[in-house]
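A.B. asks: What follows is a set of structures for review.
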Structure I
Amino acid sequence: MIDALYISASGLRGEQKQIDVISNNVANMQTPGFKRSRVNFAEVATAAVAAQSNESELTTQSLMRGNGARVISTSTLFSPGEMRQTQGALDLAIDGNGFFELEAADGSTVYTRDGQFRLDDEGFLASIHGQRLAHSVQIPADAKDIRIDAKGEITALLAGDEARSVLGDIELATFAAPDALVSIGNNRYVPNEASGTVSYGRPNEAGFGQLQQGYVELANVEMIDEMSALVLAQRAYQLNARVLQAADQVLETINNLRR
């Protein structure tokens, strides 16, 4: 009966995390470039039994003994979102695989799918949070009719010129396991050992998506899926709470019998 208390408590903690993640997904439905997350669970008993299996072979009965579940990670699902036209010259959407690489304030690099860019005070492409696009090209102040093609080439009309001038190129980054990237907020991610080493390439090359100027990628959150998952998580939370309450009542009854 004591085990029932711990098992139900682990279920409550897990479902609370699940509800928090689903709520965050729903809250960011209108955030461009947002990618929904999911919670990954593992059975507590499996790891505990395996650690004690040095002396004797595991039996079927011992493997079937559960001890609850725990949250092992929260991963991000990078399935594509809907493309929405904005007509903004510096709004970019990646149609396919790839990330924009940004320079953080501390000099490190972070990655995002949010292609809402602006020109900073020095004419460099920067995110709406002020982080410059890595290896970005400086756009002259007199540049007009800025165009960015599907392959990332930036051209513009400069003062006094009749022909368009090539100002530079945009590169994209990819990872072997993008779902292992760690979210640090504001649609930014940092790599780790599980995500693999970053690879760079031009848009529209093999393994890299193409750029669409004047578009933004919307969040890949589906309201029906999230609401269904939320209902299931809430029901699971309620069931675990009932188990906890029932176990407490049984223990109280046993305690009164001893008096």
Structure II
Amino acid sequence: MSTEPGAGQGGWHWPSGHDLILLDEVDSTMAEARRRAPLPRPTWIVARRQNAAVGRRGRAWAAPEGNLSATLVIDPGCPPAQAALYSFVASYALFATLTAYVDDHAQIALKWPNDVLLRGGKLAGILLESDGAGGRVARLAIGIGVNLNTAPAAVAVELRGLAPVTLAELTGEPVDPLEFLAFLAEHFAHQDRFFRRHGFGPLRAAWLDRAARLGQTITARTGTEELTGTFVTVDEDGQLVLETAGGRRSIAAADVFF
């Protein structure tokens, strides 16, 4: 089913200028976004069930029914380095959305590069995929998975990864995925406008205020090495900065472990 919702549909508000494609089942919303390209406006593709979802580095992503499985497709009209910063836009929009459900905001943390934690467990993950030419990204797909009501089975958790948690465990009642999506879509639209207008600086500062394990010892595993050190900051390019025994290191991409 494809819709172009406006304010008030289903009892919730939807950001103007954004489309919604709601599917009962799909292999993955990221794959569906590729099949439907090009899309004329910012579009959320959402599935009640995914049967072949993929996360970072091609890993299988468990997506039980009742959770949020979504991909937002936008045209950021910017260089690839700036488009990569949309993982921070998305994670901070998720933080803002969760504040409507979680009274103690200190229980929500943002884990570099693209996870959202609740009570120290993994609640959500983000995946970016981009296309473009001439140094300009014309299509950015932002995949977002949130454990609203069901946690993935233990066998689906990456070795050394954080245990998954659900939002319903904290709220004590089921969470409506479409209501959560509507809140998220509004917050993302707001954060996107702010990011385009003011750049990464203010967003970086806000993100760091919610960063998991800032100032503590963490381990970053890149494709070629594993580094352990103090999480100092995230720099102006979105890179993780570690103070290691061998000196300060800036890391563009890695898996982080606590």
Structure III
Amino acid sequence: MTPKAHVARFLTARDPALGDPHGLADDRLRVLWVLAAVREDPELAYMTPSQVADVLCDGEAIHVPRQRAAGILQKERGTVAKKRYQGRIHYRIMKQGLEEVAPASLSSVYVDPEQALSQIRRMEEVLASLKGDLKICDPYIENKTLDFIAECTASSSIKLLTVNVLKETKFRRDLAAYQKEHTKPLEVRVAPNGGLHDRYILHEDGMLLMGTSLNGFAKKQSFLVTLGPDIKAATETAFNKTWASATKF
């Protein structure tokens, strides 16, 4: 990789769900954050301390000297793995290290309408991190719902199950525009009234439970809760059953 090319690659490959490193408590967590943010990228999964320092300085405007990054990584135990390649030590994040920098808010989030803009940005980051074939259950949708769905950039396909389509004319217009612009499949189906209540998103790694519909996100007090594969499996069975009997929009 050419000099500083790793910085440009990092900026395109980083996991947006990990948020902003400026809010982390110290340089140690910021160094781990860099490794965690590109843990699934084949070229940056292992990085040298110099590369980590470059990313923080040139990519995030956080000055951490190479020597300090190296000193931090050399002392880590259980949080990073290391290997020697072309005469230099490269480091990769491990599960314990990822848990230290992964936002606690991913497991439980209180949505405060007094900080609506920040909450919306956070939700956009979470949606951008969801992978696989998404199954979204939201009893009330409108064209604003599609604004959030457009943030699901890491997904393979999306199934949106609802009961009520509000502002139907605008929704049809924006749905057509969405499908023209995005290559990934998005299918919308409407279930019989009374069949749905909860709002949730099923994704590759689990389930996101929402306290409000996407079209009203951050307008009132609410919450986001991340649930694991066990809850997802039971919920997905119910989703699939309702989806099969719902009407294509």
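Computed from the coordinates by the stated procedures, all read-outs in this text should not be read as laboratory data. This one's a predicted model, so the numbers in the text were calculated from it and none came from an experiment. Cβ atoms are built from the backbone, for glycine too; each structure is taken alone.
A.B. asks: Given a value of 18.7 for Kirkwood radius over Cα pairs in Å, calculated from one of I, II, III, which structure does it belong to?
C.D. replies: Checking each candidate, the match is II.
A.B. asks: Quick one: distance in nm of label points 7 Å out along Cα→Cβ at positions 74 and 130 came out at 2.6 when computed from one of I, II, III, so which one is it?
C.D. replies: Checking each candidate, the match is I.
A.B. asks: Where does the value -7000 come from, among I, II, III, when helix-only ellipticity at 222 nm (-39500 (n - 2.57) for each DSSP H run of 4 or more, over all residues; to 500) is the thing being computed?
C.D. replies: The correct label is II.
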